[in-house]
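Chemist: Right after this note come the structures.
Every number in this text was worked out from the coordinates using simple rules, so none of it is lab data. Note that the structure is predicted; figures quoted are calculated from it, not measured. Cβ atoms are built from the backbone, for glycine too; each structure is taken alone.
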Structure P
Amino acid sequence: MTSPSLSIILPCAGDGLRLGLDIPKELYEVQSGVPLIQYSLNHIIAAHEINIHIQVLIVTKPGKTQVVDYIRNTLPRQIPIIPIDFDHNYEEWPGSIYSAKAYYTEYNLVLLPDSYLTIPPNQSLLQVMLSALQNHSLVFGTRLCSDPTSLQNLGALYVEDNSTITRFQDKPQKDQHLYNGYWGCFGFRKDIADELHDFLIKSVKKHAVNYNDRSFYPAWSFEVDDYYDLGTWSRIEAFKAEILSS
């Protein structure tokens, strides 16, 4: 079997308490027959069709076997799928990603299982990311935005010259004017994994951290067309009104 060129990390260990569902949130059908996670899986299917060699790492927890089963039944059977238990030595969403570290390959892409993301037509998200990682150790798919409410609820960043990220803060609760966009997915090389996890968890916890001193500064950016965080009912309803009804 050909070694994977790219590992896709799906952090599915969240409880989904904000939605109050009796099923895993990843399986909530935003459209009839289309669960939340399908939007991320569509990017993987598209990459398989153009012969990008990938493996899928699903970070999960007890009680979410339905999610793993759905992914197995949806993706082409030639794609290796590896379920991984969330490591409780780690915390928050960076810890969910880092739980898969034993299976990282040289290039890795994080797709959030409760989001909707598109890029320009006739492009493959995975191909764009894989190409960018040839030259940059950390790459974000970003959407420009100046709305303070959006920035304080997402991974905020400042993009210069449409390509380099010179400022980063997870969900900034003040000074949102310092940022001009947010990320919808990101990719990284294996050799920065430890340093990146340390940086991300400190950002989540609002600890002082100097991004400029990191080996991956400045991270690279490419623009995405649309992005919706579908982790709350208000965002799901906005998505239905703005995207599904258009």
Structure Q
Amino acid sequence: METDKGKVIRISEGKIHQQKELILDKIQFELAEKEFVYLIGKTGTGKSSFLKALYGEVPLSAGQGTIAGFDLARLKRSDIPMLRRKLGIVFQDFQLLTDRSVEENLFFVMRATGWTSKTEMKKRAADVLKLVGLEHKLKTKAHALSGGEQQRVSIARALLNRPKLILADEPTGNLDSETSEEIMQLLLAVANEESSAVIMATHDMTMVEKFPGRVIRVENGGIREVQSIDRFDPFKPFSAD
């Protein structure tokens, strides 16, 4: 199946299993270039499984799906590193190498995704750190950064390969409300600057209200778009059509 022009993701009648258990069924989902989408739902409903399927951690077990030009239904293990070069992933717990400098954290990812030129690596590291306002922290050890600064480095890391798509899994989950808002503003700004689409899994409805975007809810083994954040109760189950 070929991806429609302008679509970063297209999934039709998709299924996701983990350890033989059906997690999500009849997935219908499309994401356009530069689009911002929230992924909401209670813990255990399948949000993380959906994200893992997008970056190749778990397979799309049925249906058709493409992401950044890769066929999810036919994805081989050898394809996964190339797929991930086209994605940027931001985690709740930052996942930085705390005993290394900010620059060394970025170099680690670049080497793992095929960069070889030290000159180009230094330039790209400086560029993404400037985007997130941390160019002055290049040589600082990660453990010496605040939580908000660590998440900024995590966002910079996600931008290294100029991804078509950023997957953000609860990126404000470990941050206070003021820092969370700063990170949201930054994520939206840099995604626009780099022309990346974004899927952000979150429990923080305050962020959803302050920074409007498409809202997709995961519940009862399915995925469904919420038409208006102003007209739904996030804790009330949706009715089947």
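Chemist: Supply the structure label, taken from P, Q, corresponding to helix-only ellipticity at 222 nm (-39500 (n - 2.57) for each DSSP H run of 4 or more, over all residues; to 500) with the calculated value -7000.
Modeler: Only one of P, Q returns -7000 for helix-only ellipticity at 222 nm (-39500 (n - 2.57) for each DSSP H run of 4 or more, over all residues; to 500), namely P.
Chemist: Here is a further query. Once distance in nm of label points 7 Å out along Cα→Cβ at positions 20 and 204 is calculated for every structure in P, Q, which label goes with the largest value?
Modeler: Evaluating distance in nm of label points 7 Å out along Cα→Cβ at positions 20 and 204 on every structure, the highest lands on Q.
Chemist: If you rank structures P, Q by distance in nm of label points 7 Å out along Cα→Cβ at positions 60 and 180, which sits at the top with the largest value?
Modeler: Going through P, Q one by one, distance in nm of label points 7 Å out along Cα→Cβ at positions 60 and 180 is largest in P.
Chemist: Say we calculate distance in nm of label points 7 Å out along Cα→Cβ at positions 44 and 132 for every structure; which of P, Q gives the highest result?
Modeler: Largest calculated value belongs to Q.
Chemist: Output the label of whichever structure in P, Q has the greatest value of mean count of other Cβ atoms within 10 Å over residues 108-115.
Modeler: P
Chemist: Here is a further query. In terms of mean count of other Cβ atoms within 10 Å over residues 164-171, which of structures P, Q is highest?
Modeler: Details: P: 18.4; Q: 22.9.
Checked P, Q; max of mean count of other Cβ atoms within 10 Å over residues 164-171 sits with Q.
Chemist: While we're on this one: Once Cα Rg over 2.2 N^0.38 Å is calculated for every structure in P, Q, which label goes with the largest value? List each step's numbers first, then the result.
Modeler: Values: P: 0.95; Q: 1.01.
For this comparison of Cα Rg over 2.2 N^0.38 Å, the top structure is Q.
Chemist: Additional query: Figure out for me which of the structures P, Q the number 17.3, 48 belongs to, where Rg and Dmax of the Cα atoms in Å, for residues 12-139 alone was derived from the coordinates.
Modeler: Q
Chemist: Once relative contact order in percent (Cα under 8 Å, 6 or more apart) is calculated for all of P, Q, which comes out largest?
Modeler: Largest one: structure Q.
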